[in-house]
Structure 1
Amino acid sequence: MPRPGGTPHPHRFTYRDYATWPDNERWELIDGQAVNMGPAPNRQHSLVSTELVRQLANFFQGHPCEVHAAPFDVRLPNHQEADEQIDTVVQPDIVVVCDPQKLDDQGCRGAPDLVIEIVSPSTASRDHITKRDLYERHRVKEYWLVSPGDRIVTIYRLEPPGRFGQPCVHGEHETIETPLFPGLAIDLRMVFPPMSRLGHTSPSRVP
């Protein structure tokens with residue numbers, strides 16, 4: 001099967017190609033284009049992700065919604081095409097999926113209810129522009145952009161007729177509540193670790 005960088009001309013990849021690539025390589029597919037996800041996330045990213053998953057998992061315990069953290073494939077079909085023909089496969093940092101029919105052994109087929117991306121300098125443009133447009137097009141109900149560097153969370157919510165409204169921005173001392181999941185309260189004071197805990201991080205190492 002074709003691989004990224006292994007064809008002499010631009011190639012439009014599908015999930016059939018993607019499923020054959022080595023597990024130790026980190027790729028996403030967006031509209032048939034292979035996107036290198038770069039090096040493994042840094043420690044700050046990991047701490048933020050772990051705490052978000054903890055709070056979400058505690059809330060959804062005993063609830064039909066499932067919380068999944070990367071690596072977890074989300075296939076986004078344009079219509080009703082077979083899996084092998086799907087040309088968009090992403091690995092969001094965290095997803096919440098409430099429709100059990102979307103879940104299978106390969107991950108999720110269709111839009112999660114909530115997508116969370118933890119932003120780093122190397123992914124900022126893709127997360128804020130490319131993926132925002134992608135998740136809006138596939139009608140993700142809420143999209144959270146978590147920025148550890150700025151210690152803020154930017155939230156887009158899907159509004160009629162299927163477009164994201166104006167973003168809401170939450171600071172590090174706030175609690176996030178959402179009409180999508182009544183009763184959920186994400187304490188950002190716990191999400192963003194104290195700077196004293198992080199110590200010195202080389203800018204060149206932040207992916």
Structure 2
Amino acid sequence: MALRNLLLDRDGTVIEDRHYLSDPEGVTLLPGVGPALGRLSRAGLRLFLVTNQSGIGRGYFTVPDYEACQARLAALLAPYGVTFVDVACCPHAPDEECSCRKPGTGMWDVLQNRHGLVAGETAMVGDKLDDVLFARNAGLAAAILVLTGKGARAAGSIGLSVPAGGTCLDVAPSGGDASGRPDVVACDLVAAADWLLAVSARRSAPSLEELC
């Protein structure tokens with residue numbers, strides 16, 4: 001599998017998950033995220049952000065609030081040489097029944113058309129089952145569930161064994177499928193990056209012993 005593109009969820013995957021984040025001062029990178037994304041970028045992977053921001057549609061914060069948080073995120077990633085090729089945001093509340101809110105594929109459709117992305121060359125990393133289902137619905141090459149943010153709860157809810165302390169990566173035993181099981185469970189984005197770099201280099205995925 002030759003990976004060229006990586007779609008990333010924001011809250012709980014790249015930054016700390018704060019309830020309806022609206023203050024840029026609250027934007028905090030999760031540990032190791034900057035260097036991990038830097039490694040992926042230097043390896044030639046194009047990075048994209050796909051984020052549900054229903055707080056806008058619910059009236060909890062404004063588009064300028066969201067944009068200020070995005071500017072802060074960009075500033076935090078800049079020292080690592082990381083920039084997103086593009087950012088797709090769904091601002092709608094769930095009851096608006098839009099096509100762009102994950103697990104719907106509207107954001108993928110926009111990015112695919114805008115940048116010529118190929119599903120078979122694209123992976124998704126997120127901390128929610130909606131991120132996994134989004135990847136499945138879009139036909140992406142891989143869906144990775146990280147255990148940061150809401151990820152541990154999500155993994156437990158579908159009966160996946162959560163990697164014990166110190167375990168970097170656990171391949172879901174029955175593989176990914178349309179039921180919402182990911183291809184890979186990683187303790188964080190750092191471990192996910194290790195797996196992605198191995199795959200993008202056309203090597204087999206590393207074992208737990210190699211990573212830990």
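The numbers here are math on the coordinates, done by the rules we state, and not lab data. Note that this is a predicted model, so its numbers are computed, not measured. Cβ atoms are built from the backbone, for glycine too; each structure is taken alone.
For the set 1, 2, ranking by relative contact order in percent (Cα under 8 Å, 6 or more apart) places 2 highest. Have a look at 1, 2 and say which one yields 17.2, 53 for Rg and Dmax of the Cα atoms in Å, as calculated. Here the read-out was taken from 1. A value of 4.1 for distance in nm of label points 7 Å out along Cα→Cβ at positions 16 and 160, calculated from one of 1, 2, originates in structure 1. Each of 1, 2 could give helix-only ellipticity at 222 nm (-39500 (n - 2.57) for each DSSP H run of 4 or more, over all residues; to 500), but the derived value -4500 comes from 1. Comparing FRET efficiency 1/(1 + (r/R0)^6) of positions 24 and 80 (r between Cβ atoms, R0 = 35 Å, to 0.05) across structures 1, 2, the highest figure is found for 2. Work out the source of 19.8 here, i.e. which of 1, 2 gives that when mean count of other Cβ atoms within 10 Å over residues 104-111 is computed. Only one of 1, 2 returns 19.8 for mean count of other Cβ atoms within 10 Å over residues 104-111, namely 2.
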